[in-house]
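Any read-out appearing in this document is the output of simple, stated calculations on the displayed coordinates, not a laboratory observation. It should be emphasised that the depicted structure is a prediction, and the values quoted were computed from it without experimental measurement. Cβ atoms are built from the backbone, for glycine too; each structure is taken alone.
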Structure 1
Amino acid sequence: MIDNRNGAVQLSVEQITRLCNRKFGVGSDGVVLIESHAAEDFYMNFYNPDGSQSFCGNGSRCAVAFAGYLGMVGNHGVFGAIDKAHAFIVNDGEIAIQMKDVGAVEWENDHCIIHTGSPHFIKMTEDPEKMDVGSEGAAIRYSERFAEEGINVNFVRMGEGELWMRTYERGVEAETLSCGTGVTAAALSLAAMQPSVNEVLVHTRGGDLRVKLERTPEGGFHDVWLCGPAQPVFQGSIEL
């Protein structure tokens, strides 16, 4: 998380990759620049470790926490991002981000594809903990259909109103412990199969998150919120 309200930080792909490197840099699943915005409370400028850009759900929750630390926001507001403007609410240590609307979910055998700011391949499995997420996720992400633009791959086991998942993320090109847009996509896939569910508890290796949702008459979803905590780990400086 970098305070770039003055616009002085302009990172190259090489610098982003170095910052995210876990042995020779800070170590991260991405870089977030907090920037000023003419219409919103702030702009979240997110980069994957390979320098590509996308929307990041968990990065957004962290961005709101950091903007609060900088004194830019209070308990509610709106921030800009690469996909659209997002409302947020901070309540008793939990940060909720309003995600984009999603149309009806269509399943193909044991999987579906959902775009929640980033594209996600949701694959059903009996036990995500037994999956080789690195190799099996890469096989789907680099398959002929997805190789050019890439896709995030989520291995999911569903219960009643809750699910367990692991994620291979494009841009990181490895498993990450928790993916906010992936959590949202997986939750919506569950809600599509369980019509009475309006809130889903999601278990990831990085912790638990909740997704709240409302349904549209067409079978899609709106007023979707990704909810969970965000905690500071450390702060410091690095020479670029």
Structure 2
Amino acid sequence: MRVDRFGDLDATLAGGTDGKGGGDGPIVVLLHGFGAPGDDLVPLAQVLGAPAGTRFLFPRAPVELPGMFGDARAWWMIDVEKLQRDLAAGRARDLSEDEPEGLPDARAKMASFLASLDSRLGASAPLVLGGFSQGAMLALDTVLHVERPLAGLVALSGTLLSAKTWVPRMPARADLPVFQSHGRADPLLPFSVAEMLKDELRGAGLSVTWEPFEGGHEIPPPVLDKLGAFLRTQLR
């Protein structure tokens, strides 16, 4: 593995022909969730069984979260106190009408990241973009705002944001293969809203592989197995 900078973001590179992102194989970019360290998802490069030579990049979110344990990062800030109140009261968190204040800046950083990646690693390589939780939301938002061809989108325990902006943009990505997973008992991002997202994507013509599971806000081993199969299909 190695760390390099693309645009405004540092990223850990793994896989490829040398274990450090070398070669000219397909590319998988995965974004971590809120409060996670920048290298949170790096172990996935070794367990997903992607095609030989696949290069993995794991960008580090730019917002550092002081007062949290270790290297805690975010793509944009959330109201943690409100989140805690909602969880304590058992209120469902439907964020479908929310447009986070920091989302446009995060989107711009991801667009710059992808442009730098293309210029340095090759724009012709098939690329899958995805993430977990907040990272999944940013991945989807980026896909709906940039025109770069993609081999697939991965949304692990994400949710529908800014529906009035996202939904009209979805048809432009018709036929894009999507892998979406969500836990039926997710306490942070309700399963019902994830289903709404799935339905909107399918209604717009995207090809969604939907993987619900009996669990919470997580990526369980069966989902990893199915995600690996998705990558082998889309990157072959």
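Per-structure values
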item: Among 1, 2, structure where Rg and Dmax of the Cα atoms in Å as derived comes to 16.6, 51; result: 2
item: Origin of the value -0.37, -0.57, where log10 I(q)/I(0) by the Debye sum over Cα atoms at q = 0.11, 0.14 Å⁻¹, for residues 76-171 alone was derived from one of 1, 2; result: 2
item: Entry that produces 0.95 once FRET efficiency 1/(1 + (r/R0)^6) of positions 60 and 212 (r between Cβ atoms, R0 = 25 Å, to 0.05) is calculated, selected from 1, 2; result: 1
item: Among 1, 2, structure where helix-only ellipticity at 222 nm (-39500 (n - 2.57) for each DSSP H run of 4 or more, over all residues; to 500) as derived comes to -10000; result: 2
